[in-house]
Each structure stands twice: as C-alpha cells, then as structure tokens.
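Q: Take a look at these structures.
All of the numbers you see were taken from the coordinates with simple rules; none came from a lab. Predicted, not measured: the structure shown is a model, and the values here were computed from it. Cβ atoms are built from the backbone, for glycine too; each structure is taken alone.
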Structure 1
Amino acid sequence: RVLVMTYPTNPTGVMYSQDELNAIADVIRDKPIFALCDEIYSELNYDQPHASMEHSLHDQVVLMNGVSKAWAMTGYRIGIMCAPKKITEQLAKVHQSITTTEPTPMQDAAEEAFKNGMNDAIPMKKEFQKRRDLLYDGLAKLGFKCVKPQGAFYIFAKIPDGLEQDDTKFNYDLAEKAHVAVTAGSCFAQGGQGYVRLSYAISMDQIKEGLKRIKKYIEENKNK
C-alpha cells in the first residue's frame, strides 16, 4: 500500500505541521505501507519551517522533489527521488524502461541548483509571501472565504454568496466579463464545487489590477 502525501499542496497551499506528520507516521509505522511524499514546494513555506514525513518515518518514505518551483525551472522537467536503497533499486528498474534521459544541459543546471543554489529561493519566498498577503486580504474584503495558504502560490477561495455558484460557469463568466483567469475548484476533486483557485505567481501590480476587476465584476453581477 502507498499513502500519497502532497505538501504544501496545490490548490490550497495548506501545510502539515511536523507534529501532524508524526501522528500519521505512527499509524503506518512498521506496516507494509510506504508514504510517497511530493514536496515540490518545500522551499516555499511562509509561516513555519518545512515539515517532512521523512523526518518521521525515514525507512518507509519515498520523497519526490525537483527544480520546477523553487528554482523556477519549470520547462526543464527535472525531478529527484530519495528513498531507502531497497526501494530505489526496484524503482530504478522501472524508471530505466519508461523514461528517456533528460538533456545534459538541463541536468547540469539542476546539479548547479542543488549544489550551489539552496538559498536561491529565499528572496522569491519573501516576495511570494507579500503577494499572498495582498491577494488574501483583497479577496477577504470582497467576500471570498478561504484558508490562508502556508506555502506554494495558490489560494482556494469560496465564491461569495449572491454570485454564480457553479464554479465552471463562474470561471468562464469572470474571464469573459472581467478578463480575469481563475481555475474552477471542481477541476481538482470532489468537494471543490463552488470554489476557485487563484495563483499569485504574478506581479504585485497584476494582483492589484485583478482585484480591481473582480471588485467591479461583483458590483455588476451580485444578486442578479
């Protein structure tokens, strides 16, 4: 069995605490269950140090990461995996049969990032935190309800009452009338209906403009 853990997560940006991960680890410890942990946003945590299941359950964890987020190398498609040797040996057999080699320049760039760029994400994290706070506060003033993200660069927000509650219809209507792009919450999982995901991986000026357009849209469309 495999327990899949993703944190911080898309679309909510919610993090686990180390105590919470320790409690989960205690449930599966010494059982034939591995934790597959996607920690691609591990460098982008705002309110607490990054917590990892690897600290709780070293011998039963397969840890996944890469350079797409913290080093903004999305198009390079470089990922890494850390796991106990007995797991890695088996996964390597599968990997070599289904995956072609990444181009050498991309591997060299990723190696440089891991060797000499471990602090490169710090200024970016500080900037993302400012953008998070701006967007979160702005949405709250407009009547959106959402949990404040602790990591990544997304906000998952409940569509305010009085507006179209079908998130797909709301998504298209907002794009057509306000020229603001969001993602319908139902695209992610059951339970996402009535929510939208907003990304703040854009400039402060763009966030301000987007909030201005959403405000105008709400004024023109609420309770209609």
Structure 2
Amino acid sequence: MTVWDRPEPPARPVPLDRERIVAAAVALADEGGLEAVSLRKVAARLDAGPMRLYGYISTKEELFDLMVDEVYAEILPEEQPGDWREALRVHAHRTRQATLRHEWLADLLGGRPTLGPNALASTEFTLAALDGLADLDTVRRAVETVSAYVTGAIRREIANVRAERATGLSKREWQRAHGPHVTRMLATGRFPTLAKAVHDGREVDADESFTTGLDWVLDAVAAKLTQPPS
C-alpha cells in the first residue's frame, strides 16, 4: 500500500497530519537541502515525538515522495494551453522556477516516477498536450525527450548555483581566477575549436540558455510529429 493509499491514524491531542508533516519537511529542505530532512528533525519542527510520524510515514523515502508531490502542485499549470508546444514550454519553465525555489528538487528529478496525485496530474498534462498528434509511442518518447532536457538543464544550473555558494565566487570571479590556466592551455594549440568557442562565442545567462535549448528540443519534437509514419 502506498503512502497515498494508507489511512491516517486517529487524531491525537497535538494536531498532526501528513499535510503539516510535508510542509515542515519542505521548509527544512528549503533551508538546508535534503540532508537537513529526517523524521526526527521534522518531528522537532512540529513539536511532536518522532515515533508519532511513523503513523503517517514509514520511511524517509516516502517523505521525499510526498515532498516532491507537494512541489508538483506548484508546477502544474491551472489551464491546458491549446497549443502543444506552448503547453510543454509552460510546463518546462514552471518546473525550472519551482526547482529554483526548492533547490533540493533537482536531486530527486529524473528517477523513478512519483505516484502522487499532483505528479500524475503533471504527467497527464504533458501527455494530453500531444494526444492525437501522433501514435502513443511517439507521444511518450516526445514527452520523455523534453523531460530529459529539462531535468539535465535544471540539474546543471543548480550545480552552478551550489558551486557559487560553496566557493563564494560568482561565475565571473571564478572565470577570472582560472583565466590564466585556461589561457595557457589554449595557447598550446591543442584545443583550437575550444579556443574559438572561448574567444568568439557569445556569453548567455541561465534564462536564455534554458529557453534556447528548450526551443531546439521542441523544434526536434515538432519535426518528428510531422514525419509521415514509416
């Protein structure tokens, strides 16, 4: 029986329910990452005994599932856009925005699918956007391809955010600190294509990088959808 199917225990003198438990866990994760979340710490945040939480949640993994599903409620758009491309674009940007608010989500994206109601509604949203435009297998592969890009791009962005926090150096400061080494390596002539990219390439911020990459992936999906069946 999943955590969503399991009934909650009877009420006790100190009010407690899964909603309050998950809210406390999300707050702890927002403050200190997933390593800051444990049933003991959540119980302390709620001024309850740790053993009481086991009446609602059996493992920390179940708690993580509930936390992810809570954030999926933020990701799910209120309305389904009429255009499939706009629907997938909106969903992708809302996923990124939610992860920037809850950095720990990046560590849980891309694994086994979560089965909570909000996560299932999110999957329904993306599949419904493409329903009827191609055969079912093509639709599923298209959604998986967009999801893989979004997950990878978000994880890379969050990794950069964490690196800046850990080192205390902004991207520009890090580049200046490592510039002499890069200059020496490029001067060897061993990396001519990389040298051209470094010297002549245009620097873009995270927003533009994510949006451009997403548009390229959606272009590829559009091309696949218009291909005649083989």
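Q: Comparing 1, 2, where is distance in nm of label points 7 Å out along Cα→Cβ at positions 7 and 31 highest? Could you put the intermediate results ahead of the total?
A: Numbers: 1: 1.7; 2: 3.4.
Comparing 1, 2, the top value of distance in nm of label points 7 Å out along Cα→Cβ at positions 7 and 31 belongs to 2.
Q: Here is a further query. A value of 14.4 was computed for mean count of other Cβ atoms within 10 Å over residues 175-182; which of 1, 2 is the source structure? Walk me through the intermediate numbers first.
A: Working: 1: 14.4; 2: 11.1.
Source structure: 1.
Q: Name the one structure among 1, 2 that mean count of other Cβ atoms within 10 Å over residues 23-30 of 19.5 was derived from. Don't skip to the end; give the middle numbers.
A: Working: 1: 13.2; 2: 19.5.
Going label by label, the one that fits is 2.
Q: When FRET efficiency 1/(1 + (r/R0)^6) of positions 111 and 167 (r between Cβ atoms, R0 = 35 Å, to 0.05) is calculated for each of the structures 1, 2, which structure yields the highest value? Walk me through the intermediate numbers first.
A: Working: 1: 0.25; 2: 0.80.
Going through 1, 2 one by one, FRET efficiency 1/(1 + (r/R0)^6) of positions 111 and 167 (r between Cβ atoms, R0 = 35 Å, to 0.05) is largest in 2.
Q: With distance in nm of label points 7 Å out along Cα→Cβ at positions 55 and 191 derived from the coordinates and found to be 2.5, which of 1, 2 does the value describe?
A: On the way: 1: 2.5; 2: 6.0.
Structure of origin is 1.
Q: Thinking of 1, 2, which structure, once helix-only ellipticity at 222 nm (-39500 (n - 2.57) for each DSSP H run of 4 or more, over all residues; to 500) is computed, gives back -13000? Don't skip to the answer; put the middle values down first.
A: On the way: 1: -13000; 2: -21500.
Label of the source structure: 1.
Q: Given that P(r) over Cα pairs in 10 Å bins from 0, in percent, derived from a single structure, equals 7, 25, 26, 21, 15, 5, 1, 0, which label among 1, 2 identifies that structure?
A: Details: 1: 7, 27, 30, 23, 11, 2, 0; 2: 7, 25, 26, 21, 15, 5, 1, 0.
For P(r) over Cα pairs in 10 Å bins from 0, in percent, the value 7, 25, 26, 21, 15, 5, 1, 0 is produced by structure 2.
Q: Something else: Given a value of 2.7 for distance in nm of label points 7 Å out along Cα→Cβ at positions 39 and 151, point me to the structure among 1, 2 it was derived from.
A: Values: 1: 0.8; 2: 2.7.
It must be structure 2, since only it matches.
Q: For Kirkwood radius over Cα pairs in Å, for residues 63-158 alone, which structure out of 1, 2 has the highest calculated value? Please list the in-between numbers first.
A: Working: 1: 16.3; 2: 13.5.
Largest one: structure 1.
Q: For FRET efficiency 1/(1 + (r/R0)^6) of positions 143 and 199 (r between Cβ atoms, R0 = 41 Å, to 0.05), the calculated result is 0.60, so let me know which of 1, 2 that is. Numbers along the way, then the final one.
A: Numbers: 1: 1.00; 2: 0.60.
Value 0.60 for FRET efficiency 1/(1 + (r/R0)^6) of positions 143 and 199 (r between Cβ atoms, R0 = 41 Å, to 0.05) corresponds to 2 out of 1, 2.
Q: If you don't mind, another one. Out of 1, 2, which one gives 3.5 for distance in nm of label points 7 Å out along Cα→Cβ at positions 103 and 127 as computed from the coordinates? Write out the running numbers ahead of the final one.
A: Numbers: 1: 2.5; 2: 3.5.
So the calculation was done on 2.
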